Structure 1
Amino acid sequence: MTATGRLREAFAVQIRVIGAILLRDMRTRFGRTHFGYLIAVAWPLAHLTILTAANVLMQRVTPMGTNMTIFVGTGLLPYILCLYPSRMTTSAVTENRALLLFPIVKSIDLILARTVLSLTIAANVTVAFIIIVTLAGVDFWPNSPVRAIEGVLATVYLGAAFGMLNAVMVTFVPGWTVISIVVMILMYLTSGAIMPITRLPQSVQDVLAYNPMLHCVDWLRSAYYEGYGSDHLDEIYLLQVSTCILLVALASERFLRGRIIQG
């Protein structure tokens, strides 16, 4: 067999392993009934819906546009789409460590399977939220659907990259799960999701521009508000940060695989 054939066969085996872990994760993590996956979608969806409703009720003046629900929703959606994939992937290894006793299963398989699962949940949450808001009488359809999809995908990419790094770090650093959640909340609070950062001094804006979630919010909102975030939005920077985090996660998993297996 040629080197290309062996590589192709190894890749096919890994895909089957990841698929098997994914199916097992869906049945064990969310309960052994067919409603388990629905609960996994309902939890972040409820979080997003409740936070949106609470913010709409508390704020009397819309910071931008004429509809408070659109402004709040486009700020909270990136946070939820980043937080939940990250949280779910963080526990990929710790919750499935017993599977590492099988020689064919690697820690990266556990992480990738959980990442794929979290991405499907994020997609379903996004669609369900748009449907709920639309049924409530709010026209949540963006002016630029393609740009909105790009913003959502970029946000989920950031959350997945963070999650893969967290899945490695949590096996070595006690309390890393709490640390990662606190970091994610701070990123949300400084992302301009609640209030546009253009109201802040320029020096503060320049510092906040290093926050990748700010670019997630700006990217999504730019699909609804023409010109939004034009002073700070840097799509390339967001993708570069996400890719760097992903590469660090993959390299860390590769070099620390032995310690991960030992726990």
Structure 2
Amino acid sequence: MTSAPAVLITGCSTGIGHATAARLAASGRWQVWATARNPETLAGLAEAGAITRRLDTTDEASMTAVAEEIGEVHALVNNAGYGEYGPVEELPADSLRRCFETNVVGPTRLCQLVLPGMRARGEGRIVFVGSIGGMFTMPAAAGYHLTKYALESLADGLRFEVAPFGVHVSLIQPGLVRTEFGDTAVAAMKRNCDMDGPYADLTGGVAALFGAVFRNPELGVSADDVAERIEAALLAGEPPTREVVADDRTLLDLRSSLDDRGFDAVLRQMQQG
């Protein structure tokens, strides 16, 4: 084992997690522990020098096992997450519970596992990968946005609590990221609700919107753009408490400047194309 500081990253199978693990492994500064629910997806990261393990943020045993194997975790990147989509009325309760377990409860538990060591050393870094979706909510997407709002609260509370022990907490808030997220979101919506039911106009419009924006190569930022900001937060002497990573802040600006009905009108226009 190398004496380099250990960084534990969750959700490394694709997207932001994969890009972050690859970037940190290439830097040579870290002992990178790249984890995912399905470790078979991590073969490329293992070849790049990362240590790969199975970690499911809904599975206590897998989280505990990895944390104990690493021993001293100097930095934790809580990236693992997904979204449940569909109108609130039709959203299955079990799906919502699973989403909260994955996106909120699991990351909280990982913080609990690594913080005793960080406090004992008097230093550490915790980065949450949230979303600008923690500041406004798209229709037929409350199942996803609820968890991102919760991460905002988690990061705020934890940041204050652990600051006296030399532990820094950062919340990275990507906007539109050029990944397969849109296709995954639409698949979740079709799984959770009746696309021909009473909300058909809504779900059809949102599905078309997601397909259009996530497949447009001229929109959004890359996963590596977000990974770059995560790396910067891990290395900065005074890391940001939160940072938006987006190529377009229009919706954020509109959310802050409009009242609820005004912003609803903007979303309705987007959904209708």
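Read-outs: derived from the displayed coordinates by stated rules, not from any lab. Because the structure is a prediction, the values reported are computed rather than measured. Cβ atoms are built from the backbone, for glycine too; each structure is taken alone.
Points to keep in mind about this one:
- Read-out FRET efficiency 1/(1 + (r/R0)^6) of positions 166 and 230 (r between Cβ atoms, R0 = 35 Å, to 0.05), computed value 0.95, structure in 1, 2: 2
- In terms of distance in nm of label points 7 Å out along Cα→Cβ at positions 22 and 182, the structure with the greatest value among 1, 2 is 1.
- Comparing distance in nm of label points 7 Å out along Cα→Cβ at positions 62 and 206 across structures 1, 2, the highest figure comes from 1.
- Cα Rg over 2.2 N^0.38 Å from the coordinates reads 1.08; which among 1, 2: 1
- For the structures shown (1, 2), relative contact order in percent (Cα under 8 Å, 6 or more apart) is largest in 1.
- If helix-only ellipticity at 222 nm (-39500 (n - 2.57) for each DSSP H run of 4 or more, over all residues; to 500) is computed and equals -24000, the structure in 1, 2: 1
- Label whose coordinates, when Rg and Dmax of the Cα atoms in Å, for residues 102-141 alone is calculated, return 16.7, 54 (choices 1, 2): 1
- Entry that produces 19.8 once mean count of other Cβ atoms within 10 Å over residues 134-141 is calculated, selected from 1, 2: 2
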